[in-house]
1. Where is mean count of other Cβ atoms within 10 Å over residues 85-92 largest, in which of P, Q, R?
2. Comparing P, Q, R, where is distance in nm of label points 7 Å out along Cα→Cβ at positions 45 and 157 highest?
3. Figure out for me which of the structures P, Q, R the number 1.06 belongs to, where Cα Rg over 2.2 N^0.38 Å was derived from the coordinates.
4. I have 1.41 for Cα Rg over 2.2 N^0.38 Å, for residues 5-172 alone, calculated from one of the structures P, Q, R. Which structure is it?
Structure P
């Protein structure tokens, strides 16, 4: 993300809008990346001087700095001294200088010539190594691994995130047209420590209200940063809207974004399925030729503090809906959490398919209201169809 001094936003009435790049401003991305490429294996100080020269007196100087900030966060700098620790070398050189009690270029060179062989260095190399650990002396060793267009995407995303720094709370609307992403969306909410409540249903999408300590205790900056860090996860959903309430100068403002914005996800889409077991079940179901249509992870059950997202939804042409949850992974904590969610979800239309490799039996599912079936090796679609149409 970008520091506040490199952010641009527009306030119109009570609305705030991030200022995305104009087409002619996007050209700076290529120039910044090319300048960084030219300075590979040179010092950070040399690169920073070149970047300041690139800014010149252009009115876009803060855009150049923003591109450089994001690009250099993805670069790597290392010490030029290898395993030699400059601090150790400095300590010995300064101790020798203190013993001599006289200072000057001649004395400095004599001291360096006496110390350098211990580190297998020439005197001038020892002089350069004395302060090699200062950031401006670090060498650029690995370049940022993205194109100018991808840097533009990072920049626009950072501008959108920056508006959320002052967020008190936000409301998200996620529509059901993207299978498999709801579960990951809530994983990101949990990872960033955001508290939320869920409303809505399968057909019209879900309203996710994200709230927490910021609105209660006015710790807007800290909590707003977490909301900003969450934003990239929302870009994985094809149709979404975001509405945030911000606190700026004792005034509450509104900030809206949606999937029609120029923002793009910085990461490749994740796998469509969490496991090979689920993927093979879906492929075999499609070949079954039934009136039940299989959909991936489109139902959300709010469990007050967490959510339950069944693996599949099944829709019949006559309007009936059922759900399928496949339990094929074995781990004691996984089983405990899964059984707890199944009981709390209390879904009579949920078919739970359990691998016989798990250390569970029918008695473990007494409090689960829906049907439970056990399978060996792979889950056959006809087992599920037999429950749907006995």
Structure Q
């Protein structure tokens, strides 16, 4: 096992070497989508050049497409710690949840209830609200404490009951960075027989996902948030899947991995996602201590090394923000609780609009976001739906020098009238 090496890690991402008008790029926009690992690009090229064909035929390229599609599904199962037949690739998380909301709501009845979260991206809210409206189902809300920036877990017993058909929550907030105790929420839902849905889009880039440990029925993530291509990835528990009537054309196979594919999938996205998993495994090989040779063991070790590095970045940034009184951070700010958040930070700067702040960053070729990022309910709860926030987020390819650069820009902003 080697000591973490920023230069070697960054060399694994071709985009990090690019410059614009002589200025290097500083990517602090990871919550909206990470940069793509070189191994992902290699696999996508393989899919689109060396074996560009639909699957299911008898000639070489189509056979290779079929074989590698199954390799990608198995790697995704390793990533999630589930069976290969529980993995579904799609366009994106939002599309997958709309797709499944239609199937899951078919037997909902007036008087039934669903429980949604005010911390979620609307991808895990809007599809369920629409389905509830169509079926006459009551929506109940798991609220967020605006002081602790965590769920009101104490309300679960009153929210979830015998009429609850579905409970949906997030694993980590794309706005606050809060890591949720999803096991507690899922257990409350499963205790009454409700379907449980977890949005892991923001957690999957930062630590290993284990659907067996979470014990949920459905979990979604987005490979482009963890160093892969634009795609969606969904886990569905087998016993739930058997109860669903798929949305598919009549000749399509009723077996996995085809059962929930409404048409020809993006083979290049599937293989590119496999490349992203290979990158995480490489991190484990170089900087971790894998407990075995399996891809999952190597990825878990890679996450351990990456998380240790990201924690250093987060602590440095939190310490720097604490010394700038003009900045208000929305999220956990206590360094002793850094383990309860991912390195996603949303803030406002007194006397400056969020757009003005991000323009200062953009002028220096530093990429940060402003807005409310589809966290519609949470932004409303915090009174930030119109104003928005500046969002700065890190991934394992960022460095402490970059964190210091961002802090210096923020100090300059507050010094400017």
Structure R
């Protein structure tokens, strides 16, 4: 049997201890050991190192001056919120959102820019992202030299380990090494992650999945994304690849391959109306789905048909995902929820019809609007997860290895 890489095991254990303190702190070493299933010796060694590096703080429970109190006060451990600062960003077709967070994931400053980036040259997008990051950091009363890591969330297919955006509906060029581009511009280690993975971690840390270590998230935005959490960790493909749910095949044997995006993507739902008058303006401003709900309520037949078809397709896709992974909860987020009751009911009915009877009660479907700031906060959580695993020293986290040029 092949033994595990020692540094990988140390990284996993460091993350486990820090995450246990984050979720349950203030907490004692004995309780960390019980919750993490790590030995007390391992926990003591890790927490000693974390204390030396200033990542955690001690708190004493009980009053040592009270002579009537029995025993010594318990030493409790909690995260040091000032140990590091990170930036998270959500990049969408018609706006960008940035947050600066502390070491606990709490937001210090937020910046939202209603700027259309859809299909702009990558250099223009990089300029806009750089300006947004710098401004959000200044708004937090900080300088870039005080930021440990930046994480940028993109829609589409992203390779986490290399920082490459393989494909995205908002980027005109394929296979962009955006992490290297932004690292060079900011002189700060930059991670690129799929926006679906970012919002999955946001819900795991702060939202509808806070009580779970296993769950699935489906994002219905300009692109359709998937996040799978298992054992408190994101499931990624080869090279840290994200999952583009829109590429899921929904039919064969037809003149053209039918993928989920062709049935339930924003463009498929809104159709040709996106080029017309106020609808075109609404789409440009990110209000297309909200306007569609208004028109559906006014009995616009074309949109009713499109929303119904999309709900049915997503319901089937979610049933297939639950059949594969058996999660206790599926969180569904994104702008398509703005379509309203017709879409939600059709999706739920389609899911119930498609799910096998043997696992019908396994998964709970939860719909959540998830504001844009939460997506950006999720990107900050991705950055924090990297820091939680990293070896630290007196000068901060060890630098991440740079991907090989090619």
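1. R
2. Structure Q gives the largest value of distance in nm of label points 7 Å out along Cα→Cβ at positions 45 and 157 among P, Q, R.
3. Numbers: P: 1.37; Q: 0.99; R: 1.06.
Answer for the origin of the read-out: R.
4. Answer by label: Q.
Each reported figure results from applying straightforward, stated rules to the coordinates on display, with no laboratory input. This structure is a prediction, so every number in the text was calculated from the model and none was measured. Cβ atoms are built from the backbone, for glycine too; each structure is taken alone.
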